[in-house]
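Asker: Alright, structures below, take your time with them.
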Structure P
Amino acid sequence: MPLTDFPIVIEIKDPIHGYIALTALEKEIIDLRLSQRLRYIQSPAGLSLVYPGAATSLMGRTLGFMHMTEVFLEYLGGDVDEVLKGRLASLLLMLTNGPWGNVSEEFLSVRGITRPRIVKLIVGQSKVGDIVENHGFTKNEVIDLIHKGIPIRGINIDLIHCPINPELIDDLERDSYFAGVEYAQLEFRRLFSATRIAKNKIAVERSSLFTLESYLSAAANMFEAVYFHKTVRAAELMLLRILDEVGSQLVSLPTEDLESFLRCDDLSFLYQLLHITPDDTDEMKVAKAIYNDFRRRNLIKLVSSRAISDPTFLGKLATADGLYSLEKEIADDAGIDPSNVYIDYPDRASVTFYPGRFGFEDLVLFERGSSGYEFWHATDLSPMARSFSRILKPVRVYTTRGYRTKLKKPADRVLESVDTTGSQ
């Protein structure tokens, strides 16, 4: 579908995708204060401390996500109305971000506040709802785009969980470009052109398996080198600890005060944390100290790391109480305060991408045979896709400066007690 089919009112130059056009509806939403704050939110929040050129804002990611959604849905055969709905859904999903982007997403998700839930609040309680109604949509129709997916050719495309994921593809290209690394070389147009809707699932031509694997490889490489980089994660763990300590004092939850939440950006947190007074709580003073270390790049240090496959242990890590109990166990063994221990693992909301984030086991390959179409699960034919469902997870223990030597043996002892040596 040519771009001229869209009712364009403005074009914005993007360093990754060239000129990105906006409709009147999209421009009206983006011009709102709640959207413009995205210019002052960085995500991933710790990326620029390792790759200084990667200090990218969520505004650029918003435009990129919208553009990649458009291209993807066009290749799937979507008409103008379906593509515009997809772009609107991607824009609304980006509005759900809080300060520190990916860090806030985990802080909120642990409290049961998901992106679809925030979209529902935004459409129902902010000016966004009035704008979409003025442009011919109902609020429920727009909310359904997120909760049920984009209706196209008999199925609904879930932009959050779709395995051929437009948001992820833009993240890979954008972060690779600005970080100055070359781990995300992928031909997304070739991948999109080989993608079909078949048997109510996303399917890729079997002859394009190499193109699919280049996408999977780019995602895996960026996970290892960028998104789960030990120093990137050290910075983000410190920001997470600040939110765990004083999140409710820094920002209102969107479920409690949406307007206040949608006013906040990274600068809001910066101002509050740098202007602590003697009358502030002890927790705020601790948060300020952590943030000062973050700003000076006096980051927590990696103490111990081990690949673990034990499902009970990994399941314990995935809960807030379980994670704290393990941090406390290590701290008690070392004789230090638990606030000096940080445990990290990959499959958590603050990690932009990790193998297993999307259901590649639901992705199928197809080929036209003599008796019609034949289908295979991608995991049956692709070792790369199969590796994404592996159980083995890298678990890390960090600590604040001055405690590395004291914490090393207790941390090693806890991690080594889970899986026997050489069991993998």
Structure Q
Amino acid sequence: MSSDPVLEQLQKAVDLAMHSQNTDEGVRHLSTAFQLFSEETIRLKEASDKLQQRLQTVNQELAQAHRSLVQKVAELGNVTHYLNNILQNISQGIVFINLDGIITTFNDTAARLFNARNTDVLYKSVWTCFSDDIFGFSLREALRFGLAQRLLYKTMQIDADIKELEISTTYISEGPKAYHGLIIMLRDISEMQRLQRTANRNDRMKELGEMAATVAHEIRNPLGGIRGYATLLSRDLADQKNLQEMAEFIIEGTKSLETLVSTILSYARPIQIQPQSLEIGAFLKQIGQFVRVDPAYPRGVKLDIHIPQDPILAPFDPQAFKSCLLNLIYNAFQAMPQGGLLTIALLQLDNTCQIAVSDTGVGIEASHLNQLFSPFFTTKQKGTGLGLVEAQKIVQAHGGQLDVRSQIGRGSTFTIILPLKKGVK
């Protein structure tokens, strides 16, 4: 290792001073040593000053880099928070599954769709939480081959709810391998599908109504003639009882047809209502009293009415609404031939009130639910299939809607959703 030349000279001068033969020689060597020491001290001081300046500059640069890094981290945190807010509050469910089948993203909407908690799903294997074909295709094959259907629709039963989902998928294969996988976006289109079915049903009802009115008018005129001639024939056959009885059958048949024609014409005509602002809870109690004293009230059926304590004012036509409710109530009676429980419940929700008429009867086949409000559709041996159609028309005339939910063997619930008078709380 090489030594510093200045230090060597300084050491040599000190050695000479210590071994000098006389005082003058020692002083001269010592003076040289002090001069070398002073020069080295000045050099070291200059080096130290330069080092301090460099250290200060480096510290300033580090401080600036630290401030910049803190700012970048804060900005990244804000962006992350912003993106997380969007992710959690977006109306679509978003699920990301990496190549190992681990769920790394499962937002709140997806959790609500599956009635699950994020913590029960996140960072767990998708196959421990769901079946392989939960989204309508094989997740194993999609992750293995990088292929999945771009868009598909699936009806899914989650607990007791049946949901119609729009499912779109995208396979990610760019960037770090840790972020490769499958993005699945879920949209609940149950309400949209229900509204579409309602619109289609209303269009169908309008067309059928117009057709029924035309057919009814065409039938009524010749029907009157048939009944008139049958009446004359019955009178002329007074002395021939067997033939007169046949004529009476013709007359009775024409009466039944006239009743049907009148019903069809009534259905075809738009409903005219005269709404009044009434306390709907008191109105439902009156309906209950009316039903209980009706001779047609089945003995094996118990009627419960649930009314909130706070009064609810709603604009409705009492006569038309009575007809609608009685139609639903008597349908419920017929659905419980062995007896059961009929419940009428009133609930205020936001700017609407909901009246639910529930029975514990036989229920309605799922294939029949979409046809319930179609004219002339009925599952009864006797009936025209216009009762529920008329009930729906009355509810729609009030600006409301009539929904139905049913399970075979457990009963049905018809819910009237009626808008409240503006400003009423």
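Asker: Looking at structures P, Q, which one was helix-only ellipticity at 222 nm (-39500 (n - 2.57) for each DSSP H run of 4 or more, over all residues; to 500) calculated from, given that it came out as -14500?
Answerer: Computing helix-only ellipticity at 222 nm (-39500 (n - 2.57) for each DSSP H run of 4 or more, over all residues; to 500) on every structure in P, Q gives -14500 only for P.
Asker: Out of P, Q, which one gives 182, 54, 41 for Cα extents along the principal axes in Å as computed from the coordinates?
Answerer: It traces back to Q.
Asker: For relative contact order in percent (Cα under 8 Å, 6 or more apart), the calculated result is 8, so let me know which of P, Q that is.
Answerer: Source structure: Q.
Asker: Supply the structure label, taken from P, Q, corresponding to distance in nm of label points 7 Å out along Cα→Cβ at positions 154 and 306 with the calculated value 5.1.
Answerer: The correct label is P.
Asker: State the single structure among P, Q that was used to calculate mean count of other Cβ atoms within 10 Å over residues 242-249, giving 19.5.
Answerer: Derived from the structure labelled P.
Asker: With distance in nm of label points 7 Å out along Cα→Cβ at positions 194 and 234 coming out at 3.9, pick the structure among P, Q it was computed from.
Answerer: Source structure: P.
Any read-out appearing in this document is the output of simple, stated calculations on the displayed coordinates, not a laboratory observation. All values derive from a computational prediction rather than experimental measurement. Cβ atoms are built from the backbone, for glycine too; each structure is taken alone.
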